[in-house]
1. If distance in nm of label points 7 Å out along Cα→Cβ at positions 59 and 107 is computed to be 1.5, which of P, Q is the source?
2. Given -9000 as the derived value for helix-only ellipticity at 222 nm (-39500 (n - 2.57) for each DSSP H run of 4 or more, over all residues; to 500), which of the supplied structures P, Q does it correspond to?
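Quick note: the coordinates plus some simple rules give every number you see, no bench work behind them. Quick caveat: nothing in here was measured; it's all calculated off a predicted structure. Cβ atoms are built from the backbone, for glycine too; each structure is taken alone.
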Structure P
Amino acid sequence: MPSLPFKGDVYQGLQADTFNSDDLNFAQEHLRILSGLYGILRPLDLMQPYRLEMGTRLDTEKGENLYNYWGDKITKALNDEIRKNQYKYVINLASQEYWQAVQPKKLRAGVINVEFHEERNGKISFVSFNAKRARGMMCHYIVKNKITDPEHLKGFDYDGYYFAENLSNDQNFRFLK
């Protein structure tokens, strides 16, 4: 098992240490990680552990933050992946902070945004910590089930989450707990 440098909440939900070689191969082929330092990564790409959030203000020759620094490079890299693998969809499990580094209107595939919310006392709320873990759990679900069709995401039922059809549409899948 290769060393996996990511340790945050999302990656705890991912539980990559439970992946077998078939799972790791699927993840390497289909999963991409947005990075403030590296741009876009595959799960097994060699890198040094670091702590740098995409929203960090950082003066560079290209601008005052990492969004300016990356410009359209991340979108172009995703489009290269889309073209090379003939993907019809990008499943967006990134936080809003990281997704801002992508220019979705320039992507050459449909985008399915996945959101995780909680229902308490009849009110729907967003709990950041739980949503981070849920994004990781959804990646785990995708890898373990080798999902390539977005419709199959609707079967996700980890940690009490379920697909909320009445709050979802073709581009936005919302899961409630």
Structure Q
Amino acid sequence: MVDRAGTEGVWFLGLWATSRAFVAATRAAGVPYHPARAVVHARGDRAGPPSAVRYRFRSDGRGPLHVPYEHPGLRDLTLRAEVRAHEEVDASSGLVRWLTARWSAYGARAGRLWRFPVVHEPWTLRRGTLDALDTDVLDRLGLPPADPELVHVAAPVHARFAVPRPVR
């Protein structure tokens, strides 16, 4: 999305974290985090992107706070996926840049829209292949299937949210 000042950002339908304290703090700020149980098993070189990743995720459906714009389909989600990494991709332009750039996140709090500047180092990305996927997330949110799949694999980055600013 682009706000009236021309600042690009992402409106997240939902985000999940394993720390209930982090979830409570971010939801109080208007960012739609949900508590979850998750396991990520990555194979490969620890210094770079993994060669394969297996994800197991389950939201626990017991959010500590109610967010007015929360979609009911975000409760009790499950996802199991396996991806393989291939060659490194240039993330400096086009769709890949747009999907992975450092943007702002938006959230609603106290009846206003807020922008949360996000800072993180660039990802080193590899093109990926989806070997297995078991989830009903898109159906539950009323979204069409992702066809064709666009899959990338990246090593973790450290993201930081800056002080939120109201959107005028």
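1. On the way: P: 3.4; Q: 1.5.
Derived from Q, not from the others.
2. Values: P: -9000; Q: -3000.
Answer for the origin of the read-out: P.
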